[in-house]
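In what follows, structures are represented as structure tokens.
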Structure 1
Amino acid sequence: MLDSFYSRSKRFMNYVFVKHPEEQKMTYFEHLKHACSYSVQALGCSLVFMVHGFVPCLFETTGSIMIQRLHSKLHGAKQHEDEK
């Protein structure tokens, strides 16, 4: 019974923390680093859009450019991993 619990727990932990990063050809910590980096960049985009909302003459194209660059990084990273 304890072995069964251990086996199920191990499969669950693998699914939650390991499966997706391995599919992306990354370790858990590499994946965490990339995800945090993209999150900070997206937060920057959000702030630019918010400022633009209050003062429309500011950052007229900056937010769109930032989003396009972030999309290219995400898409490019995925393509690069697919080539490996």
Structure 2
Amino acid sequence: MCSFAFALRLVKNLFEMARERKPAIIFIDEIDSLCSNRSEGESDSTRRIKNEFLVQMQGIGNSHDGILVLGATNVPWELDPAMRRR
């Protein structure tokens, strides 16, 4: 399996496991490495992984779903605006 497909599957699996085992906390250290601002120079693979992460985040965070996603970063201004909204 190519590393891109593997990375996409890992993102999906992470959120599937959290949903199956809730209550759950997903903690991502240095989240800026995964969800930095989108740019024209980034690869299609990187963009698709970010999009998958954002898709999986939909609905997370309401008071009834039992899943909390926490991200740590030293450069919050470099996070994708879509990620900051979630």
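Compare relative contact order in percent (Cα under 8 Å, 6 or more apart) across structures 1, 2 and report the one with the greatest value. Provide the component values of the computation, followed by the final result.
On the way: 1: 22; 2: 43.
Between 1, 2, the highest calculated value is found for 2.
A value of 2.5 was computed for distance in nm of label points 7 Å out along Cα→Cβ at positions 14 and 38; which of 1, 2 is the source structure?
Working: 1: 2.5; 2: 1.8.
Comparing all candidates, it corresponds to 1.
Identify which of structures 1, 2 gives the largest calculated value of mean count of other Cβ atoms within 10 Å over residues 6-13.
Details: 1: 10.1; 2: 14.2.
Largest calculated value belongs to 2.
Here Rg and Dmax of the Cα atoms in Å has been calculated and equals 13.1, 39, so which of 1, 2 was it run on? All intermediate terms of the calculation are to be shown ahead of the outcome.
Numbers: 1: 19.1, 66; 2: 13.1, 39.
Source structure: 2.
If helix-only ellipticity at 222 nm (-39500 (n - 2.57) for each DSSP H run of 4 or more, over all residues; to 500) comes out at -28000 when worked out from the coordinates, which of 1, 2 was used?
On the way: 1: -28000; 2: -13500.
Derived from 1, not from the others.
Bear in mind these aren't lab numbers, they're just calculated from the coordinates by the rules spelled out. It should be emphasised that the depicted structure is a prediction, and the values quoted were computed from it without experimental measurement. Cβ atoms are built from the backbone, for glycine too; each structure is taken alone.
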